[in-house]
Structure P
Amino acid sequence: MPEWLIERGIGETRAALIERGRIVEARIFREGVIPAGTILPARLKRAGRNAVAVAGDQEYLLPKGAPGITEGAKLTIEVTREELSGDEPWKRPLARIADEAQRQAQSLDGGEAKAGELDAAGWPDLVEEARSGMIYFPGGELRISLTPAMTLIDVDGQLSPAELAIAGARVAAETIRRHGIGGSIGVDLPTVQGKNLRQAAAAVVDKILPQPFERTAVNGFGFVQIVRPRTHASLFELAANRAAFEARALLRRAAREVGAIRLAAHPAVIAELNRNPGWLDQLSRRTGGLITLRDDPSLAMSAGHAEHA
């Protein structure tokens, strides 16, 4: 039976649904980001079509507005999409008016992961996929591209068009689920002749992706659009905010060390750590020693490591 495993790290909590020893679905819950489903007391900052509510120090867009509520008035909101990576306005969190009492979003029902358990199921590979945007499978590959409008998945490879269309549809659907891609998704499969082949590729998507989602038919050029609920950032979107993503990944690796350590990393990663001194305090408690930092411009963003001081 599939089982959720939870690993509580520094700056983030990682959750992975494991089936037959492999991660089939994953989430990263960032520290300080209110998850979708949470109900909060708020104040209406701006009314009208582009309504904005403020809860704590976070602004929430209200796509359905706040009819009957005046600016400055108190209201209760439910977070429908948590904060995404980046500063663009369309990536701000979304909410709607709620009538329920304040509550926290329901947490995942899973067991605590043992040391090394997520790694054994493929977490390092998952992180590398998110970094590179490349997914490899026998005879082909996927290239993931983020755009403001949608996530694009390009399928390419050496298989025959018919074989590649079926295999690419399968791996694309698995990737969408594994990396938590939501919203509008475009999958560019190879062009195949015949309606039956296109229907077979679409059937693979239907079999793998859990509901709810909608999709178009695979058109004559091999393109299919999939729309899923978008309540949180995908792992690809989190990885696009590179410095923060790599800082948290470095902390995960460093937490396995014992004693005083020095973290060596790209200057942008070091700057992110300096902006979050609480993370370093937590790391010090876990390792049982003093934590110092060293920036090294020659290191790749993902090449940060711990050195024994």
Structure Q
Amino acid sequence: MNHPAELALHQYLEDAANGRSKISDEIVDQIAKDVADAVKRQFGSASRKDKFRFRMSNIGRPSCQLWFDKNKPDEALPRPTTFVMNMMLGDIVEAVFKGVLRSADIPFDNSEHVTLKLDDLEISGTYDLVMNGAVDDVKSASDWSYRNKFTDYETLAHSDSFGYVGQLAGYARAAGKEAGGWWVINKANGSFKYVPASGLDIDEQLGKVKDTINKVNNNEFERCFSAVPEYFRGKATGNFTLPSECTFCDYRHLCWETLEERPAIMSQAKDPKTVGYVYIANEGDNNARRR
């Protein structure tokens, strides 16, 4: 365990699972209020149509993605019908998690709206909570992300296409506190853990944020990632695939004009996984090898 509060949380949840603990009406009411606020926000928002601006939730993202957000927002891929429900799942998880913290008598300061000043720019946002004098984020994650991405700070920071590290650094500086880490809940099975931001240098991260902001403000487009060579049974196929950081980007087809998302060419599986190809060397030979 990476946080002293984890043991108390496990103990409370064990008691709850065995009918030995209760939750107060006051805490239930707070959870209900938080969920109701989230419903109003998620179902009453027109954020896709809002004029582009830097927010605490996007300052850590790649400059290429923000360039598209600013210059070509109407050409983004349409959001799937599952988008709002997925966002709601995250909001519900956060509301219930905070309720569990309160019920387990773990002290924390609740969300607060803060403003970060970078040179002449003011960037606003609302952090999730402060515990032991440090700002923490609450994240709900898929089973894959929980097991492979939210393992430690280094792994998260290495492939941080959603900008979680820059976001936490911004919240911490704006609040005048340390950067704590991430409380991560697995949406598939309810597992949770704490990932400390033990290697996060706030000044270094905010320097990166400034560079990103300058590029976007100067209208400088630069693709931040390179295509990845494909290998099959240890040998290069000659094909190149979409970088993992670009997988969920709404502008991947604009940025990678040759992108084809299709079943893996070399796979011999009955149901091959979908791969984003940005370059296919010799499809005829590949198909022959598949046969």
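Bear in mind that the values in this text are calculations on the coordinates, not laboratory data. Quick caveat: nothing in here was measured; it's all calculated off a predicted structure. Cβ atoms are built from the backbone, for glycine too; each structure is taken alone.
Largest in volume of the Cα convex hull per residue in Å³, for residues 85-140 alone among the labelled structures P, Q is structure P.
Computing Cα extents along the principal axes in Å, for residues 173-212 alone gives 31, 18, 14 for which of P, Q? Of the options listed, only P reproduces it. Tell me which of P, Q gives 0.70 when you compute FRET efficiency 1/(1 + (r/R0)^6) of positions 205 and 229 (r between Cβ atoms, R0 = 35 Å, to 0.05). The structure behind it is Q.
Assign the value 18, calculated as relative contact order in percent (Cα under 8 Å, 6 or more apart), to the correct structure from P, Q. Working through the options, I get structure Q. Structures P, Q were compared on FRET efficiency 1/(1 + (r/R0)^6) of positions 189 and 237 (r between Cβ atoms, R0 = 30 Å, to 0.05), and the highest value belongs to P.
Can you tell which of P, Q yields 14.9 when mean count of other Cβ atoms within 10 Å over residues 61-68 is derived from it? Only one of P, Q returns 14.9 for mean count of other Cβ atoms within 10 Å over residues 61-68, namely P.
Structures compared: P, Q; top value of FRET efficiency 1/(1 + (r/R0)^6) of positions 77 and 253 (r between Cβ atoms, R0 = 41 Å, to 0.05), i.e. the largest, recorded for Q. If helix-only ellipticity at 222 nm (-39500 (n - 2.57) for each DSSP H run of 4 or more, over all residues; to 500) is computed to be -12000, which of P, Q is the source? Label of the originating structure: Q.
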